[in-house]
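K.L.:
What follows is a set of structures for review.
Quick note: the coordinates plus some simple rules give every number you see, no bench work behind them. Computed from a prediction, not measured in an experiment: that's the story for all the values here. Cβ atoms are built from the backbone, for glycine too; each structure is taken alone.
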Structure I
Amino acid sequence: MAGLTPEQAVDRLEELHSQACDALRAALARFNATHEPPRPQERAAFRYPELRVEWQPEGEVPFTWRAWAKFQAPGLYATTVTHPAAFRRYLLEQLRPLVEEFGARLEVGISEQEIPYPFVTDADDEFIHRDLSVAELARHFPTPLLAHVGDEIADGLWRVEEGKPRPLALFDALRTDYSLHRLLHYTGTDWRTIQPWILFTNYQRYVDQFLDWARAELGRPDGPYVQLVLPGGTAIERGTDAAAATAAIAAAPWHRFQMPAYNLMRSDGQGGVSIVNIGVGPSNAKTATDHLAVLRPHCWLMIGHCGGLRQSQTIGDYVLAHGYLRRDRILDDLVPTEMPVPALAEVQVALQEAAAKVTGERGDALKRRLRTGTVVSYDDRNWELRFTQERRRISLGRCIAVDMESAALATQGYRLRVPYGTLLCVSDKPLHGEIKLPGAATRFYERAVSEHLRIGLAAIDLLRGQLGSLHSRKLRGFDEPPFR
């Protein structure tokens, strides 16, 4: 029997997910009004849809250079799916090659995985403002049990079991929904507005420069960008009066959120740009990327400040990381430190080309300002106070810069299969007596931050045309799920 086409499969996923959410919300509303709990047969409807892909090759197996949308072994693959309408483009990009090139068969049904009730509620729902306790709701409705939310697939801890399907994707519906709701909590913006090209920074001045650039882009009537979404949910549309846009930005409650995000959206379907201020330290870097990864972004880049470790460096120079000495300890249990975190050629080239384009410098002139080397990341901002213990390690690592976030962001990209890169700007030289003094720091910020941000944005523009090679096989293991 012929299976579904990719379009039919996603249509069916949307239908089943909508039905399940509607049934769960109706039961919650009834319970709020009458305290009548759902009956067992009703609760059976509160389940995620499941997508199944079967591949039984006949004849020669097709070869592809593509790193994703291919099979590692014959058999049945499956995953639960949430918000298929929002992920429609991504799902079709994965399914079409599997059907057209490999002849895979698609099926859609209802899974055994229940949808937790918090994942279908909104802040203005009446039933979450009554006197119902969380414990009372948990007795009658599915809850997000952490025992069922994990990264076993992404971390390679799953095992092939006889009679059970292999994983089709890195994250199932429950894990995805968990992160989608965390993103709103941390960034202050709806996950649907977060863009597939992400800039991370550890300093608010980069956000300020991004907002200046975004307002200029929205002021271009023929430009590709159409909307800027601020923390708190306010949106500035293309053509908005400059004074009104400035007022909206000033009024945005970014300070309420731990890692505020600003999302500039495009109209051409190529994906806009988000910038996230993760602040200082590797813990926020891991937290943000744990949740952003379920959106399957095309790339994330770190653009922030670092300390230069070489005498030849000058404040305002750039560091393009090609390796990381991981002294932040945040991911040591998940990705042991003996595992190399490689530089990705496509990202490295794009960052270097973008630096040349923005600065106008090439050859030796560019080399004097942009140095490639190893970045050491610490979890201790005052690492200098134990320099005698760290000196030999920094020397053996041939480190040229120090920060707190870059290693965690790169390691998370490697771990969660999201292309990554790091371009830092030297703001001080702690080993050579050049520290940040108020006057010098202000002059540095005024000169360097705008140029640094423009390099990051120019790199993204270059990478947009390289999606085929950007999602590299370097990030995938020998027994990966078919989906990117």
Structure II
Amino acid sequence: MQVTVSSGNNINGTLVLPLFEGAESVPETNEGIPTALKSQINRVLGDGDFKAKANATMSLMGTEGGKAILIGLGKEDKADHHTYRKAGATIVASHKKHHGNEMTVFFDTSDIEAMASFAEGMMLRDYSYDHYKMADEDDEKTELSARMNCNEGDATALSAAIDRAASITSGVHLSRDLGNCPPNDMYPMAFAEKAELWAKEYDNVKVQVIDYEAAKRHGMGGLVAVGMGSSRKPCMVIFTLNGDQKGQHPVLVGKGITFDTGGISLKPGANMDEMKYDMGGSATVFGTMQALASCGYDKKVVGITCMAENMPAANAQRPGDVIKTLSGKTIEVLNTDAEGRLVLSDGLWKAGTDFDAEYIIDFATLTGACVVALGHEATGLWSNDEDFRTRIHEAGNAVGELAWPMPLLPAFEKEMTDSKIADTRNLGAGRYGGANTAAAFLKQFVPERGEGDEAKQITWAHMDIAGTYWGAKTNKMVGNGATGIHVRTLVKLITGQ
């Protein structure tokens, strides 16, 4: 979607008019609206036919003055930038052919961030995944465009804010594309090839692919064990942005199970098609690297994606196996459907030993238990550092992506290190607290920095996006399928903007 800025009062296409509850007429600041259209809007508002409740819309068509869409912002004293973002998304979600492809938005505010949030909502919602559909010859698909009207003195700043939002949105949409891609076309090396092709677009980006044979040589027992049963072998893809920069930097780690049958511990057949989304963590990492690169971020960031397809086969891992991970620690495999934590064990260790990590954050569609706990409304958030956990929580709040703090208790760690024959076990002792025990397991593979009594575990956080990467029907930024969640959170956290 193309969004531009204008300080003129002329209207291209359909007028979009955001209004607060209680508005009885067109705001006086909205000059340039044709008299006939303005009269119709005032009549609708004056008669109380449109009350401007949050995200309510009304279309006005067929007037001499043109077409208009009224969009409600709710009560003015409760409105914030999220209100504007949701309103922008609602306009695109409710857009019909008869509205046309051009829109002009007139604001009754000079708040640049509010106007940019409205534009961001429109861009985020203007997404569909139709690569596998035959095009209808009679359906001429024209890209939507919107022009944001503002004061002349605000035009430069608003344009810059919208351009940045467009760059970040490109990362969100990439994450969605990766997640929505069917698993026959999205498999570990296909992901790697997309990453290599993408890296050619930027001079300051490097992508390294560790293939199956190299992973075996390096001792990546978690990654190898999960993916060895598939004919489409696992790999690790490492993204580096601004690799020439020195000093500590963020390292992001993503779970990338391109399809999860559960392995020998086979899942039930119902809704198994949704397991193509099990690479959402890696999609989040890739999307974030795209957003940062597109924004022109000039500091070093590393992303590690652990890609595998979990299939049952004669050579697949079994319940009862013991595997040795990159860290040297062993894992007793009690259930092959608890596989995401196995690939992450290698990714986390590599993040902390091969890179000078300021902090490590992993992303994973890890547990159904997290969905039971938080539904599709919030991501589970665990960390070994309360201040860091708060920073992530606040970054998510700032962009409207909720990450809910969860407990990382010593009892959970004890439970996950209670194997009789290995250093750790990949399943808790019972059905309770499954999202918490999974986080406690991952903590065992976060390296320490320093030596002796000075050694301290690298700052780390785990984000379980099982409930938020897909199926989040209340997320107004997306219609269906993959959500691209937390690309915007990460950009906010990393850049501070």
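K.L.:
Taking FRET efficiency 1/(1 + (r/R0)^6) of positions 99 and 363 (r between Cβ atoms, R0 = 30 Å, to 0.05) from the coordinates of each of I, II, which one would give 0.05?
P.N.:
Values: I: 0.05; II: 0.25.
Structure of origin is I.
K.L.:
If mean projected area of the Cα convex hull in nm², for residues 91-282 alone computes to 16.4, which of I, II did it come from? Numbers along the way, then the final one.
P.N.:
Details: I: 15.8; II: 16.4.
Computing mean projected area of the Cα convex hull in nm², for residues 91-282 alone on every structure in I, II gives 16.4 only for II.
K.L.:
Out of I, II, which has the highest value for distance in nm of label points 7 Å out along Cα→Cβ at positions 267 and 475?
P.N.:
Working: I: 3.0; II: 1.6.
Of structures I, II, the maximum of distance in nm of label points 7 Å out along Cα→Cβ at positions 267 and 475 occurs in I.
K.L.:
Have a look at I, II and say which one yields 65 for percent of Cα pairs over 17 Å apart, for residues 315-418 alone, as calculated.
P.N.:
On the way: I: 57; II: 65.
Answer by label: II.
K.L.:
Given a value of 22.2 for mean count of other Cβ atoms within 10 Å over residues 307-314, calculated from one of I, II, which structure does it belong to? Before the final figure, lay out the partial values.
P.N.:
Working: I: 17.8; II: 22.2.
The value was obtained from structure II.
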